[in-house]
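Participant: As C-alpha cells, here come the structures.
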Structure I
Amino acid sequence: MILSQHEGQKLEFEKKKIKSVVNPNLIDMTLIPNVINPVREEFIYVGSIKKRKGIAEFYELVTRSPNLKFKVIGQPSDKTGFLYLDMLKSCSNVKLLGRLSHSDTILEIANSKAIISTSKVEGFPNIFIESWAYGISVFSLYVNPGNIIEREKLGYFANGNIDNLTEKLNSFDTPAEVDLNAKRYVIVTHALNEKKIADIDTIFKGLIQIVKSN
C-alpha cells in the first residue's frame, strides 16, 4: 500500500498509474499547549539552514523587508547554509535562535506573526500543521501541499514569485477569521483523535482483507 499525505500526492501517483490512499499527517493536540496573550511581532523561519530549504531566498526576503522583524530556528548543514548564516548575523532585523527543542520551537511559533517557508521541496511539513494549530498563517514560496494553503485560506502561496511574497509579507496583518479558520482546519483534518484512529484502522484492516482474498 502507498500512503499519500494529501490529495496532491495522490494525483501525482495516479499520473504514474499507482494507486494510493490519503492518510493525512496527524498531531497530538496535547503537545500544542495553550499560550495566553502571545506576542506576535516577528515572522519565523524553522528548519535547516541550507540551499534546499531556500535559505538564499529567505535572506533576500529579509534584506528586502528592513521594517519587518524575523527570527530563525535551525542550524546550517551545508556550505550555502554556513555562508548565509554569517550574512544573516549582519542583519539587524533578524534574531538567530539556533537549534531548539521541539517544545521550545512550538512556543516560538505560537509567539510569531506568521511562518515563512522558502523550502523548494516538501511532502506535507508538520511545521505547517503546528503553526495552523495556533492560528498562525503560512507564507510559502514554493510548497503548497494539495493546494491546501489557498483552498483552506491558511496563508499565502507565492508560486515561486519572491516579489509577490515580499509584497504580501510587508502588507500582512492577521485578521481574527484567519486565526480561527486555521485552528478549525487542524482540528478537523489533522488532530489525532478516536475518529482518526478508526480511519487508520479501517485502512489497514481493508489491506489485510485484500491480502487474504489473494
Structure II
Amino acid sequence: MPRKMPLVFERILPTLRGMRTWIICDTPFVRDLILFQTILPHFSSETVTIVVYSEALYRKFVKFLENALRISPKLEEFVDDLNVVKVGKSLDCRFGRLVSFIEQGDPVEEAKGLVNSFEEIGEDDVLILHSSVGFLFELLGKDYMREIFEIFSSIPFDTTLIGFRSGEKKVAGLMNELYDVIVRVDRDCMVDDYVVSVEFTFANGKMEFGRFKVKNGRIVEEI
C-alpha cells in the first residue's frame, strides 16, 4: 500500500461521501497527485468511474500516470480497477477498463454521450470528472447551459461526484451552483507548501483543513 495518507485528506475525504465536490488546484501535477495518492486509495472499495476528455489531454494524463507509477508502483492496483469513460478519437485505453467511448467532435453531441454513459452509474458509486472535462464545459459555454445541466442531472442523487477545475472561466459561476463542496488547494510560496480549505456551498463559512508538502513526487504528511 502507498505510505500513510496526509492527515488533511484523512479528515476531508470521509465528508465527501454522497457529495458533489469541486477541487480547485492550479498546479496540474499536484492536482493529479491528489487524485491518485489520496482519492483513489480512499475509495478503493467502491466502483470508481473516471471521465477523461480529448486525445491531447488524455495523452498528457497517461504521461503523468506513467511517471506516478514509476515513483509509487503500488498505485497500479487502484488504476487497474478504474472504469474509464473516454471522449476522444481512439478506443486506445492505457489504464483501467474502457466502459464507454464517445467520439470527440461536436461538444453538444459529446455532452449527450456523457448523459447516456452516466445511466450505468450507481447511487453508491464514485464518479470522477478529470480536469480535462472542464474544457468541454468551456467549449459549451453559457450558450449551452442546458446541456451542462443535463450532464449533472443525469448523475444519480447519492453518487459521490468529484470534479477538478480546469478551463471553466465562462461557466465558473454555474460550477459553484452545481457542486455541494468546494475544496481549494492554494500554494503558499512563503514556506513552499499547500493550504487546503473547504467550503460547503449549502452552509455558511469556509474552513482551513490543513497543509501538506510535495517531496520527491509524493504528497507527504502535513506540517
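Derivation of every value follows stated rules applied to the coordinates shown; laboratory data play no part. All figures in this text were calculated on a predicted structure; none of them were measured in a lab. Cβ atoms are built from the backbone, for glycine too; each structure is taken alone.
Participant: Starting from the value 2.0: which structure in I, II was distance in nm of label points 7 Å out along Cα→Cβ at positions 94 and 110 calculated from?
Facilitator: Details: I: 2.8; II: 2.0.
Checking each candidate, the match is II.
Participant: Taking FRET efficiency 1/(1 + (r/R0)^6) of positions 142 and 158 (r between Cβ atoms, R0 = 25 Å, to 0.05) for each of I, II, which is largest?
Facilitator: Details: I: 1.00; II: 0.30.
Answer by largest value of FRET efficiency 1/(1 + (r/R0)^6) of positions 142 and 158 (r between Cβ atoms, R0 = 25 Å, to 0.05): I.
Participant: Out of I, II, which structure matches 21 when relative contact order in percent (Cα under 8 Å, 6 or more apart) is calculated?
Facilitator: Numbers: I: 21; II: 27.
Among I, II, the structure yielding 21 for relative contact order in percent (Cα under 8 Å, 6 or more apart) is I.
Participant: Quick check on the output: 138 is volume of the Cα convex hull per residue in Å³, derived from one of I, II. Which one produced it? Numbers along the way, then the final one.
Facilitator: Values: I: 138; II: 116.
Clearly, the read-out refers to I.
Participant: Given -8500 as the derived value for helix-only ellipticity at 222 nm (-39500 (n - 2.57) for each DSSP H run of 4 or more, over all residues; to 500), which of the supplied structures I, II does it correspond to?
Facilitator: Values: I: -13000; II: -8500.
Matching structure: II.
Participant: So distance in nm of label points 7 Å out along Cα→Cβ at positions 174 and 190, computed for just one structure, reads 1.5; which one of I, II is that? Numbers along the way, then the final one.
Facilitator: Numbers: I: 1.5; II: 3.8.
Label of the originating structure: I.
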